[in-house]
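See the structures that follow.
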Structure 1
Amino acid sequence: MRKIGYITGILLLCFYVFADVNVDLSSVVSFNSRDGELEYGVLKSKICFCSSFSDNVKLHSSILVRFSPTVSSVSNISKYLEEIVYSSIYRFDLYEAYLSVDNIFLDGFNLIIGKQRIFWGKGDKINPTDVLDPFDLYGLLEFSEKMPSWSLNARLFLPLFDESYLQFVWKPFFESARLSTVIFGTYSQEIRERIISQSKMFANVVYFGDVFGDVDKVNDSFTNSSVGFKFGARISGFDFSISFVDRINDIPFVKKVRVSNTVRMIPNVETNLYIDRVNYNLGYHREKIVGFDISKDFEFLLLRGEVGVFVPQEIYRDYENITTFIVYTPSLTNTNYLYNVSSEEYLKSVYVKYLVGLERSFEEWYFNFQYAHGLGIERGFKEEKLQDYLILSLEKKFLNDTLKFRLVGMLNFDDLYGRLSDFSRLIENSGVLGLFEVSYYPVIGLKLFLSISGIDGNGLSMLSRFKDFDTISMGFSLEM
């Protein structure tokens with residue numbers, strides 16, 4: 001109810017005083033390049049309202065509407081879990097709603113209150129320390145998109161060095177990431193694969209039961225809030241910042257699994273396992289992050305680097321197994337029951353994500369290279385261990401910037417340094433992504449594009465999960 005009150009009050013005020021309105025409209029459809037089937041499609045509209053009460057006071061709001069006929073519904077999940085999974089073809093969100101006040105108490109002290117995007121770090125698409133806003137994994141391959149969140153954002157500029165500032169961010173309540181049905185499906189798939197891998201001793205494994213998912217809700221309380229502190233400065237052309245964040249990780253993990261199964265045994269003949277039902281609970285964990293980022297424009301090249309040190313709380317994954325044993329003999333049928341509970345360590349040790357990027361623009365060319373260790377959705381343990389990514393992007397403009405060619409390539413290794421001594425194992429656990437796009441700008445504000453992309457992967461590489469996602473895409477974007 002508190003959120004509804006915030007939204008209603010802000011919207012009423014916005015529509016009363018707003019003078020400037022901007023509309024962004026975009027659409028993309030993707031077809032499988034092998035069979036021509038529609039893989040992905042979305043029509044998105046973002047309407048922004050902005051008004052200035054004075055030079056120092058501004059009010060900003062935006063509404064995001066999405067329509068995607070390719071989004072599939074999700075069954076066998078709780079109502080609360082439905083709130084964090086994109087399972088409806090229509091989506092209407094209040095994207096932003098905030099009030100910004102500059103020089104509110106003294107010169108150089110700026111305050112922003114409301115639903116806003118908190119940019120934290122200097123990375124491009126992959127940003128290891130951008131941890132204050134939740135993920136928005138609406139698109140199939142959007143691994144790093146973020147969405148605004150409700151927060152208080154204060155910044156004080158200091159008379160030190162060339163430029164320097166202190167920043168404080170407080171998020172009063174927890175907001176979960178939003179997951180696509182494809183990403184969400186990996187949870188149940190992981191559970192199925194684990195159960196089957198542990199059942200190899202049986203002659204046959206029949207998996208016909210339901211998989212029902214739930215999530216442990218994080219209550220709205222100050223104990224579940226997040227805080228961030230940052231000091232940033234510029235010295236001799238180097239922009240850098242040091243930050244600290246205490247938050248609840250917005251990506252859920254499998255916290256508990258309960259399996260009900262039946263073992264049917266015919267002595268000296270065969271033993272079969274029947275998986276009757278699987279229940280699982282997702283959960284969230286708290287962590288602390290220390291971040292450092294730096295960038296320098298050398299005129300001929302822009303260099304950036306970023307490091308995030310993640311200190312998670314110690315968490316375990318619980319397993320409950322209820323097994324019914326039925327033994328068939330010529331004379332009688334014997335039934336017994338076994339209840340087993342176990343736990344395994346899921347996350348404990350400190351892990352480090354980092355990024356190094358190079359960027360260069362000259363005449364009609366643009367070049368961008370990034371090496372990243374760990375995506376935002378990865379945690380440094382077991383199946384979520386940090387992987388390595390080499391990303392290269394090249395762009396070339398023609399015809400007075402009305403035509404643009406873009407080429408993107410990505411190499412993904414599950415453990416680049418650990419497998420360097422064994423090249424064959426390195427290749428067996430690697431993936432590759434390629435994309436070629438042609439964009440045309442007939443008038444100012446309008447973009448038309450056509451692209452072709454392909455993904456291949458092997459073993460434990462992250463891209464291997466999407467190796468059949470080879471598409472031809474087309475679409476447009478319009479700014480008004």
Structure 2
Amino acid sequence: MITRMTSDINQIQSGTNMVLRLLLRSPFIVFGAMVMSFTVDVKAAVVFAIVIPLLALVVFGIMLITMPLYRKVQEKLDHVLGRVRQNLTGVRVIRAFHKEQDEITRFSDENNALTRMQLMVGRISALTNPVTYVMINVALVLLLWKGAVRIDSGHILQGDMVALVNYMSQILVELIKMANCIVLATKAVACGKRLQSVFDMDSSLKIEGEAEPLQQDGAAAVTFDHVTMSYQGGGDAALENLNFEAKPGQTIGIIGGTGSGKSTLVNLIPRFYDVSEGAVLIDGQDVRSLPLDDLRQSVGIVMQKAVLFQGTIYDNILWGNEDATEEEVIQALKDAQAWEFVSAKEQGIYTKVEQGGRNLSGGQKQRLSIARALVRRPRILILDDSTSALDYATDAKLRKAIRELTYHPTTFIVSQRTSSICYADEIIVLDDGEVVGIGNHEQLMEQCPVYQEIHQSQFQDRKEA
């Protein structure tokens with residue numbers, strides 16, 4: 001995608017500029033010179049009529065050969081840039097495992113493959129100019145010979161011959177320009193097709209049927225009705241036959257081992273993915289029938305990885321609600337347990353945030369992300385393992401603040417810690433995409449071996465520590 005939005009667009013711009021400057025002018029000059037040559041002497045001008053179609057055939061033949069090759073060049077460039085991006089983002093891991101030489105070798109292999117492909121395509125494209133020169137010069141020799149015969153027979157004068165040579169020279173110059181232009185146009189067409197494939201992509205999220213608009217006040221009821229979810233090309237189902245109902249204002253805890261489907265479950269609510277079977281209902285309406293704007297306006301979600309944008313803290317919080325007042329932003333920061341460190345900064349909520357929040361700690365980024373979700377006053381609040389960087393005391397304060405929210409959203413909390421969800425009205429225990437337990441903390445401690453194992457392992461570790 002990066003290559004398409006940078007290199008491909010630059011190639012399209014260059015090709016378009018050349019086409020507008022040359023291809024719209026040169027054909028008229030070539031055609032005009034041919035017509036004028038026939039007004040001088042038809043038999044001598046036959047050389048023009050023979051050579052120019054042959055030349056066009058050669059040039060367009062080269063274009064048809066190189067066009068798919070240019071697409072392959074851009075695809076290999078995709079791979080090289082992807083490798084560079086991966087190495088830059090994972091540079092610390094590469095150094096930590098002393099894999100610098102391995103990555104250099106992989107990059108060199110991909111870069112050399114790109115270089116070989118570019119050289120091959122460049123050599124084929126480079127044939128355009130010499131072929132054009134050879135054919136035009138052969139045509140010029142034929143014209144001089146034919147002209148000499150016609151002059152000797154008295155059909156034309158020396159001045160007519162000079163005019164024919166001038167017309168041939170004009171055609172030569174314009175055809176060279178057109179040949180160079182066609183090389184750039186070929187690249188532009190190949191890149192244009194790659195870019196068009198992006199524009200032609202349709203969203204897999206279709207609005208199915210018509211639903212009443214969601215109300216924007218009060219907590220929402222969320223129902224999972226025999227939900228099965230499989231990722232495209234992902235093999236086994238990530239979730240299988242999931243059934244439960246979250247009543248308005250309830251807090252639902254979700255826990256399970258790594259890869260058990262916790263994030264997949266909560267991502268189905270704002271419809272980041274569609275279910276494979278069954279349905280997810282909000283207030284009794286299938287999310288697939290709801291306009292995405294209405295649906296996502298009702299949901300406040302905090303992802304596993306806290307993402308902040310360059311700007312100020314205030315700007316980042318306004319992503320949740322662009323109409324929020326300064327007082328509402330501050331209240332959201334207080335609820336998210338972020339106001340303490342924000343107020344300690346010299347510029348407060350107007351403190352600059354670097355790209356990706358590089359000047360903030362992991363816990364600070366998580367709390368700001370939670371504040372961004374809370375300022376929206378959502379009907380459904382989703383915290384997807386979003387307190388992993390918080391200490392136990394701050395985590396407890398945050399849970400207490402969420403329970404005391406005046407608008408009482410229906411809350412889903414995904415966590416690896418049983419201490420973070422033990423107060424929930426209901427806890428869903430997942431194991432390999434299946435529900436192995438539903439109930440409150442006390443019920444699960446009596447009835448669910450998986451939950452017991454998770455809880456005991458954590459508290460045993462704390463005792464040993």
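Of the structures labelled 1, 2, which one yields 16 when relative contact order in percent (Cα under 8 Å, 6 or more apart) is computed from its coordinates?
Details: 1: 11; 2: 16.
Source structure for this number: 2.
Starting from the value 220: which structure in 1, 2 was volume of the Cα convex hull per residue in Å³ calculated from? Kindly include the intermediate steps, with their values, before the conclusion.
Numbers: 1: 190; 2: 220.
For volume of the Cα convex hull per residue in Å³, the value 220 is produced by structure 2.
If FRET efficiency 1/(1 + (r/R0)^6) of positions 329 and 353 (r between Cβ atoms, R0 = 35 Å, to 0.05) comes out at 1.00 when worked out from the coordinates, which of 1, 2 was used? Write down the numbers at each step before the final one.
Numbers: 1: 0.05; 2: 1.00.
The read-out comes from structure 2.
Which one of 1, 2 has mean count of other Cβ atoms within 10 Å over residues 33-40, as calculated from the coordinates, equal to 17.0?
Working: 1: 12.5; 2: 17.0.
This figure was derived from 2.
Match the computed value -18000 of helix-only ellipticity at 222 nm (-39500 (n - 2.57) for each DSSP H run of 4 or more, over all residues; to 500) to one of the structures 1, 2, and report its label. Could you put the intermediate results ahead of the total?
Numbers: 1: -2500; 2: -18000.
That value comes from structure 2.
Taken together, the values in this text are just the output of simple stated rules run on the coordinates, not laboratory data. Treat the numbers as computed from the prediction; the structure is a model and nothing was measured. Cβ atoms are built from the backbone, for glycine too; each structure is taken alone.
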